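A.B. asks: So, here's a batch of structures to check.
Each value in this text was obtained by applying a stated rule to the coordinates, not by laboratory testing. Please read these numbers as outputs of a predicted model, since none were measured by experiment. Cβ atoms are built from the backbone, for glycine too; each structure is taken alone.
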Structure I
Amino acid sequence: MSTKDKILDAAENFIRTQGFNSFSFRDVAAAIGIKSASVHYHFPTKDDLGEAVTDRYSANILASLEAEGAESTAPAIRVDAFIGIYRGALKDARQMCLCGMLGAEIESLGDPVKAAVRRFFQAQENWLASFLRKTHPEQDDEVARARARSAVAALQGALIMARTMDDHSVFEDVAARIRTGLIR
């Protein structure tokens, strides 16, 4: 693994567990055993690092959605893949969705990071709205987009509540309702 990838991994972990404003380049450097100058070499500013982490995360999530449900046209499998992205964050390491964490801090982020976070949420909404239009051709675009936005918002909120309450069943209850609503 390259130094750049190690930096991105460390920064992603800090963001997903503590938030963007909770760490410095020194913290990232210490986490992977390098000097902070090496972090600056790859990412001159924290905004550069935040944007790169967010873009990589978004690309990985979208690739995962395409891969996990690509073999099936069954709506339940596609919805399970979508919900599984969120579930995995919570179960793997009690982490939050990277962009959910960044969204909570949006007012303190630089413009490049804000834009990357917005691109992530737009991509999530677009993916789910496209799925809904395919599985519910009778729905117009506005209805599909509204349903997609509601599902993404509910899953983000369920992650926050489950982590806050230290109770995964909170997420599972919301996820089950979303699943039922999306595959109808």
Structure II
Amino acid sequence: MDRNARQRLIRRGLATAAGAVVVVVFAASWYFSNVLRDDLLVPTPFTPESTSVVTAVGTGRIILEPGPDAERDGVYGLLGPNGYGQVSNVLAITDTGVERGFRLFEGTIEVGDPVALDQYAYAGDPETAHGIDFREIRFSGDLGQHPAWVIDGDRDTWVIVVHGKGLEERRQA
């Protein structure tokens, strides 16, 4: 093999290696940009962890396994694997269960379902949850278009509710 042929072979090898490095750097950059996008920009809906199990359910009442969350007094949302409802104040606590008032909003909540209490207590939009007329708008911000609800009123008092990454706007009702 003469010297020119050897130099051409070395140049081809170096060009191939450089091309492979460019492809690897491009692929790695693409992969890590997707990781950053998924972690920082794409919201992941928040789902609370199940902290109790339904032991009985009837019209206007539900009994949950005893535990700190089930025994916490107040009005909360109740999220099950197939439904969403609302529990009201604790009515009775025994060794076997915590009885609370209950309203089912959507789907089903059945005996044996693992459930979690959340702070929202209502599902849907202001009209579905409270019978309050509203309209949906979009406004521009530094990060693009943002959805919002407007409820017309006759007072000078305003409320602006801002939610963070991963929270569905329908959970703000």
Structure III
Amino acid sequence: MSPWELVGLFLCLPVVFASLWVNQRYETDGARVPEFEQRCRQERPVLFAVQASPDAARRIAAALMTFIGAKRQVEHHSGRFPWTRYVFTVGVELDASNGIVRVRVESASIRRLRESQPDIANRIQRLLADNRDRIEAVWLHTELREGDDARGAARHDRGWIATAAGQGVGPFEMTSMVPEWARRQ
């Protein structure tokens, strides 16, 4: 091996290793869907909403902020494409006078494979279990629950609604729109 070949080897190896590191560090879960990102940014869809007494709504909002964390970023692992490929920055809105808590998407960014955020569906299940005697009604976006066969834009405002039943939340029923109490006032 000539000295020039050794110099070439020593110059190329760091570039190869740096490229591998950059690829692993910033590898995403797939291609971006600009239309989906734009919809999340402009429409800010409601992921779920809870109706309760004003005091219970304050406690639920505080619990949500604790569950979600300071970064306010969540993932969703059990929905449909492209929902499962994105990390969502969410906002928790409290309408204390009406006892309503809304979780709304503020932005969506493609998920990096090395990063992990809390799963929103697991957080919702935990919230419902911990507050089952305080909740009057809950609405979930259709992507947060299995069983909706609608496709495309037909899914935008669809969801599942459940009301209080005894000691907890009753069974969920499909609804084709966001209830008025869950929409932004």
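A.B. asks: Figure out for me which of the structures I, II, III the number -26500 belongs to, where helix-only ellipticity at 222 nm (-39500 (n - 2.57) for each DSSP H run of 4 or more, over all residues; to 500) was derived from the coordinates. The partial results should precede the final answer.
C.D. replies: Details: I: -26500; II: -8000; III: -10500.
Matching structure: I.
A.B. asks: The value 43, 18, 14 for semi-axes √(5λ) of the Cα gyration tensor in Å was derived from one model only; which of I, II, III is it?
C.D. replies: Of the structures listed, the value fits III.
A.B. asks: Here distance in nm of label points 7 Å out along Cα→Cβ at positions 44 and 100 was calculated and came to 3.5; which of the structures I, II, III was it taken from?
C.D. replies: Here the read-out was taken from I.
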